[in-house]
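Asks: Each in structure tokens, the structures are laid out below.
Where a number appears in this text, it was derived from the coordinates with a stated rule and is not lab data. Please read these numbers as outputs of a predicted model, since none were measured by experiment.
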Structure P
Amino acid sequence: MELQVGSIVLSTAGKDKGSYFCVVELTGNYCFVRDGKIHPLEKPKRKNIKHVIKTPKVLQSEALQVNKHLKKAIDSLSDN
């Protein structure tokens, strides 16, 4: 599965290991992710793509525009 903007990923390394994020940008070997809480729209986190696992869920662009919607979408995935 190929990473794309809107993909939900699971972090496998770092302080945020086990957390879900949404990919907002891809550059080379890195992706910029955010979760709407610790890493909001204004402050995405840079992650090496080797340190994330793609899930089958992909968010629509509407959910990526507001921290509250992004957090709600990720929390619903974490509860399952």
Structure Q
Amino acid sequence: MSFLNKLLGRKEPSAQAKQEPLPCLHVGLVPQWDTAADIGSEALASRFVCSTCSASFTPDEAHALRASEAERLHAVLGN
């Protein structure tokens, strides 16, 4: 592709474009329950799973992640 890029006058991708992807922010946490009777109540969820990366979190970890969502998003976006 380098030859074609030079022929057509295109620039090579910069080092900034080749960055590693950002780590998952775990913003979309989905509750999961162990028993059917508990379904529907987030307070009775046994774990939470990130809808993006499928990481699993305890209810306490999910609560901490949700409490710090805004700060994590601002840090990544630079606002």
Structure R
Amino acid sequence: MKTSRMTRERYPMPDFIRDALAAKQLTAAYEARPPYQRNDYIGWITRAKLPATQQKRLDQMLDELARGDAYMKMAYQARR
């Protein structure tokens, strides 16, 4: 069996993201996304240096989840 040498860092879910998802009733939409997308969103948001940038990224994630047709500004279609 061949194993990949590439691994992604796993980011823990910060409370402020969990709270934002719950407030917008988007937790289920978030959990329906593939694990790599959920992890990428968390890493991308938490790596922002400025609070304003962090908020902008959080808002983008929430918008994309609400619309359901985008992932990191790329077209996305959920598998059925």
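Asks: Match the computed value -8500 of helix-only ellipticity at 222 nm (-39500 (n - 2.57) for each DSSP H run of 4 or more, over all residues; to 500) to one of the structures P, Q, R, and report its label. Each step should come with its number before you reach the end.
Replies: Working: P: -5000; Q: -8500; R: -16500.
Going through each structure in turn, the value belongs to Q.
Asks: Taking Cα Rg over 2.2 N^0.38 Å for each of P, Q, R, which is largest? Mind dumping the intermediate values first?
Replies: Working: P: 0.95; Q: 1.77; R: 1.15.
When Cα Rg over 2.2 N^0.38 Å is computed for each of P, Q, R, structure Q gives the biggest number.
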